[in-house]
Structure 1
Amino acid sequence: MADEQPTKSSDDLGYGWAAFKQLWGETWRDTWSFLRRYWIFWALATIAVLVWCFYAVWPYDKDWLAFYRAIGGGKKSATMDWANFIGDSGDLAQYNIIVTAGFWFVGRWAKKRNWQRIAIATFIACLLAGLTCNVFRATLGRPRPSAQIKQELDDRFYGPKPKSHFHGFPSGHTATAFGTAVPVAITSPVVGVPVLAYAGSMGWARMYQYQHHPTDIIVGGYLGVMFGVAAAASVRKRRKGDC
């Protein structure tokens, strides 16, 4: 019987495709392991966020949106131009993948394994946060504020709806922005500060565009933070010994 070949460690796989597959597998397993290990904490945190949103924030959603528009100058203003620029740039291919690719290729060029781990962590957290949002917002069917105004819809959950103007809760752009930013902020604070600031501005922009209510933003951001913390834990766990 032939001798079994020893499994290569991630440090022996260079910085290309083989390293990507290895680091992806490690980070994916670590992320889910972290969430399972602390599932009671995350369950309680989720309940607390939802209770706070629905009892303390939801009743004032429309007032907050009107306030944002009033202090910013309204629909036809420079503030709206900025909101459109930020909000529309938050698509997966326009922001999240660019951040991930940036960390990966800089890490490859500089021979920094830790930067490549951060790249994988940002994408996994972004992916999990975005998928979770898409499942719930397509299932719950809360109208976006713009749809409520145009179609005179009540602010409630209508159940599963395929049309995007019923996909208000939670905010997918905010979830993926924070899913991308949190692993960077935890593992590389110097770079993480502007990335985290951008994630916060994404939440503001989506409200100013009347695409989401404050409750949508809070829950979306929370999902990004939850998965971001879990993915960052993998980077911190395996950082020792990385170049």
Structure 2
Amino acid sequence: MSESASDTVEVHVDTESLVASAAARFVEVVVAAQAERGSASVVLTGGGTGIGLLELVRKSPGDIDWSAIDFFWGDERFVPAGDPERNDLQARQALLDHVPVDPARVHPVATSDGEYPDPVEAAAEYSAAVHAHLAEHGAFDLHLLGMGGEGHVNSLFPHTDAVREEHELVVAVTNSPKPPPVRVTLTIPAIRRARHVVLVVGGAAKADAVAAAISGADPVDIPAAGAVGLESTTWLLDQDAASSLQLPD
């Protein structure tokens, strides 16, 4: 069950305000981590909102030291290099190609036409990078998440083997109900290795899943319910996404 009683829920008037808040949270967590530990790590998410917040961070990066940050992805579509569906490509276009990151600290999932054409092997290779980072740093600092209308996060869909995974940090998904069918994803145990988890969700179609996740649904039914940070879990919602919540006046 989700430990969502400690969630922070912020409701914003529109998508623009929602994305701006997410970008500000990104900068806040990264700058604080770098001040405390000398470096930071962020797990990125795709989608319009996830990429939109990266574009805002690019415009207002605050005091981020780009040379002292590791970037990972919560999931990736297992498609060829250069495919516009890749979250990696979208994030580079929005942010990473425009700031002085250390290329060795950017950790993309392998492409389907690269060194690891088998998604299971690609997941194992990515898992090695994740384990190495966590062994050195203890946790990710920030894991950003979007959410689908049925409550999926990363490529963890309801009632699938991937969302039921309790030990592995990275798994291959070969039958995603949302195309493309083949993906590599961080699991709920990996999400829970982040100090701060931030879910950025907009739209009325997601309202019921938001309410279920925050009220403590089983993650097998509503995967977002399993997205819990070590130190904080923050739900950033627009008014439509929050419309099924029972919030105090």
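Each reported figure results from applying straightforward, stated rules to the coordinates on display, with no laboratory input. Quick caveat, the model's predicted, so the values are computed rather than measured. Cβ atoms are built from the backbone, for glycine too; each structure is taken alone.
Which of 1, 2 yields 0.93 for Cα Rg over 2.2 N^0.38 Å, as computed? Display every interim value, and only then the final one.
Numbers: 1: 1.12; 2: 0.93.
Source structure for this number: 2.
Check the numbers for distance in nm of label points 7 Å out along Cα→Cβ at positions 143 and 207 across 1, 2 and tell me which is largest. Walk me through the intermediate numbers first.
Details: 1: 2.1; 2: 2.9.
Max of distance in nm of label points 7 Å out along Cα→Cβ at positions 143 and 207: 2.
Can you spot which of 1, 2 the value 23, 32, 19, 15, 9, 1 was calculated from, given it is P(r) over Cα pairs in 10 Å bins from 0, in percent, for residues 111-166 alone?
For P(r) over Cα pairs in 10 Å bins from 0, in percent, for residues 111-166 alone, the value 23, 32, 19, 15, 9, 1 is produced by structure 1.
Starting from the value -9500: which structure in 1, 2 was helix-only ellipticity at 222 nm (-39500 (n - 2.57) for each DSSP H run of 4 or more, over all residues; to 500) calculated from?
On the way: 1: -23000; 2: -9500.
Considering all the candidates, the number was obtained from 2.
Taking distance in nm of label points 7 Å out along Cα→Cβ at positions 23 and 191 as the quantity of interest, name the structure among 1, 2 where it is greatest. Write out the running numbers ahead of the final one.
Details: 1: 0.9; 2: 2.5.
Max of distance in nm of label points 7 Å out along Cα→Cβ at positions 23 and 191: 2.
Quick check: 1.04 is what I get for Rg/Rh (Cα atoms, Kirkwood Rh), for residues 39-174 alone, calculated from one of 1, 2. Which structure matches? It would help to have the intermediate numbers written out before the result.
Working: 1: 1.04; 2: 0.94.
Only one of 1, 2 returns 1.04 for Rg/Rh (Cα atoms, Kirkwood Rh), for residues 39-174 alone, namely 1.
So if we calculate FRET efficiency 1/(1 + (r/R0)^6) of positions 47 and 199 (r between Cβ atoms, R0 = 25 Å, to 0.05) for every structure here (1, 2), which label has the highest result? All intermediate terms of the calculation are to be shown ahead of the outcome.
Details: 1: 0.60; 2: 1.00.
Ranking 1, 2 on FRET efficiency 1/(1 + (r/R0)^6) of positions 47 and 199 (r between Cβ atoms, R0 = 25 Å, to 0.05), first place is 2.
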